[in-house]
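Heads up, there are several structures right after this.
Throughout, read-outs are computed from the coordinates displayed, never taken from laboratory work. As the structure is a computational prediction, the values presented were derived from the model and not from experiment. Cβ atoms are built from the backbone, for glycine too; each structure is taken alone.
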Structure 1
Amino acid sequence: MKPVYLRVESNNITRKVMMDMAYLVSHRKIRLPKWLYEDGLFFYYKKDGTVEKYFLSKDRIKGEDENHCFFEFPFKDEQVEGLKIED
């Protein structure tokens, strides 16, 4: 699986944050440090031939520990792998 980046758009700027790929590949879940979480985090995925945004909102948090939030990753690798988005 190629690196998957979380993005957040603010003030007409898009910032990228790389996901913890080792955790994603081994557990099929997104592990995000709590200090990195902010409203508007998303990544791109393919659905029915179109590209859409998947937002990591607070209602999608499936678990927490002292330092991390955990989110489901409900996609097949090919839906995000090699996805080229022009920024």
Structure 2
Amino acid sequence: MKPLLPIVDSSIGFSLAKYVGEKGDVEFIKTELRRIKKENPAIVDFIKKWADLGGCQTHTIFCGILVYKLLRSQAEADRMKEDLNLGD
């Protein structure tokens, strides 16, 4: 049975880490929250609500964004692989 969410490959994590490293934390958070809000506003609301409950708002938001971006990037990679009919 195919999993509901994409299984993230480690190469996705490496490319995301490089991207994050090129941005500052605050710039990254603001940019990505705007992007996610356009695509899936409920996710941003959920991240912000959880961040307000804890003591480390920045880390909570950052982690929420990273998980979302990992899943999104892997879904894009999987779609490209399927569209190009590359197989496994």
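Each of 1, 2 could give mean count of other Cβ atoms within 10 Å over residues 9-16, but the derived value 13.0 comes from 2.
Here the criterion is mean projected area of the Cα convex hull in nm², and among 1, 2 the highest value is seen for 2. One of 1, 2 was used to calculate helix-only ellipticity at 222 nm (-39500 (n - 2.57) for each DSSP H run of 4 or more, over all residues; to 500), giving -2500; which? The read-out was computed on structure 1. Tell me which of 1, 2 gives 41 when you compute relative contact order in percent (Cα under 8 Å, 6 or more apart). Clearly, the read-out refers to 2.
Among candidates 1, 2, the computation of percent of Cα pairs over 12 Å apart, for residues 17-56 alone that gave 63 used structure 2.
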